[in-house]
Structure P
Amino acid sequence: MDDFHQLCTAMRLIPENKWIYLFILSIIWGSSYILIKRGLVGLTPVELGSMRIVFATLFLLILGYRSISKLTKNQWKWLVVTGFLGTFFPSFLFAFAQQHVDSAVAAITNSLTPIFTLLIGIVFFANRIFAKQYWGVLLGFIGSLGLIFGGNEISGTQPYPYILMIMCASMCYAVNIYFLKEKLADVSPMAMTLGNFISILPPAVVLLLFSDFFSAKKLANPQVLSSLGFIALLAFLGTAIAKVMFNRFVKMASAVFASSVTYTLPLVALFWGTLDGEHINVYQILSAVVILIGVSLAHKPAKN
């Protein structure tokens, strides 16, 4: 218990600088895709998504169970909505998609989140967007397409229906960012994150019970234990800790800049993918440079 309290204290000591948060979240979430890939070795997508939520909820209850004591009924309503949009649906969409899509390509496709964030902000929230941000988002989009094209040069084709699943997850992230900023701005990051996971824990447990997870054959498989270790690590760092950090990140940065973490995390995912035997070519390297330029431009300027 003391170790968890020390971890919470350490997180609070991180300077409230959006560039520092962007860097840390890129490392954590960029590593999540290879952990999902390893988890799928012994688990089905339903089992992986469910266990990821169960593990993360348990970790968060230990970390900050006191934080939810003052939540109101109206706040719980939006915590349920953001829990499904920001965690539940993406957890299963990525698990199903990565059965057929390389981990690096999954991270690259998720770079479309800022595009959706920008469009949703304009259409539904009447946001004013600076010209510099338009160019930044556009460059990020071009860089993402370049990375996907580079993957096509290696493998010939990509399973686009499963890439569409990742795009749907990106749309969920984009909508979720605005709900967090508009409806839950006065909720602490820890209470927000724990409330999200408590809201989605029951359906995750139901899905797990109806899966083959508790069968004797499944539990006797040595790959299952190894996969559970990867998912536990994913749940602790990539889901529980990173979600708390991201909710703080959303409070200190614009919605478009907060979503730009999906531009930088593919660079980390490409690194892990290369180590795991996934190939990278010159198109992907050049596209990565374009993405970094896009992140810099997507930062909201001080003047119009």
Structure Q
Amino acid sequence: MKSIEKIYTRALMTEKLVPDKTRFHFFDKGKNRYISIPKQDVTEKEQQLLSHFFIPVEQEQGISQLSSLGQMWWDFLMGQAGCPAVKAERVRFLYVKLSENDQSSFFEAVDTFFDHAILTVWMGERECILIEEESDYPIGKEEAQTFLDVLAADFYIAGRLFIGRFAPATEPLRSLYEREKEAARKAELFIPEQRVTTIEMVIPHLFLAENGPELSDLFAEEKELFEADDDLRNTLQLFIQNHLNVSQTAKQLHLHRNSLQYRIDRFIDRTGIDVRSYEGALLVYMICLMSVQKK
């Protein structure tokens, strides 16, 4: 395909999505950027073709909330009002994307599943945020995963959820929302197989989007090794995800502890990268991700 800039002279390339209802928006995963093109410059067939090469991005539309508090949060996040008062010092957002536009069933699922009050604010027909005030029992990844399982089993709605970070309920929270919203969108693009994601899970993929070619050149041999040996890659990636715990990893792989240790030692001897160190584990994890990226 020819350069987008040459085909569409009024196209804009940005690192962050800039809302504009007069343009079509697409995400270029290969270059980690957004492309926006005036709608009048694109035919229907061209739009379909662009959607084949890039990820179409739907813009948020104004949504009326079912509660006055929900409307207050919408007005705040859209820059039209101040931050609503909360009981706790800090709050966080959980970004939810659903397969169905069934708000009543989703409300029922939230009220049924969570022990403490969670406010739902709709940001689109199938997208919402859950606002959680800080407490002694914050929603964890396992609980979020179970919630999605219940949502799918009992209400026939598939979904994915990005867990944000706690922050003071003040004006800067609006900027945090914008940044985390971008991270949640990119989590869906980079790791679609993960239904529950966090910023820690996205950061390595954002780094690879910017520095992947250089890293690939520096560690071409290790990358080729993982591409040719899925078993080795899976073993080391699981070892790192288990916080370098040999016993836990061996149990999950149905291996003897000594057999796993032998595999790890062989990798270290061959590559010179000590995966048991913090720096080595971080590097090996990045190479693992890079070796399974779609071409």
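In table form, for the structure just shown:
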item: Structure with the greatest value (metric relative contact order in percent (Cα under 8 Å, 6 or more apart), set P, Q); result: P
item: Entry that produces 59, 47, 23 once Cα extents along the principal axes in Å, for residues 82-241 alone is calculated, selected from P, Q; result: P
item: Answer label among P, Q for the case where distance in nm of label points 7 Å out along Cα→Cβ at positions 34 and 106, calculated from the coordinates, equals 1.4; result: P
item: Identity of the structure behind -15500 (criterion: helix-only ellipticity at 222 nm (-39500 (n - 2.57) for each DSSP H run of 4 or more, over all residues; to 500), calculated), options P, Q; result: Q
item: Entry that produces -0.35 once log10 I(q)/I(0) by the Debye sum over Cα atoms at q = 0.07 Å⁻¹ is calculated, selected from P, Q; result: Q
item: Entry that produces 0.40 once FRET efficiency 1/(1 + (r/R0)^6) of positions 162 and 250 (r between Cβ atoms, R0 = 30 Å, to 0.05) is calculated, selected from P, Q; result: Q
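Coordinate-derived values only; no laboratory data. All values derive from a computational prediction rather than experimental measurement. Cβ atoms are built from the backbone, for glycine too; each structure is taken alone.
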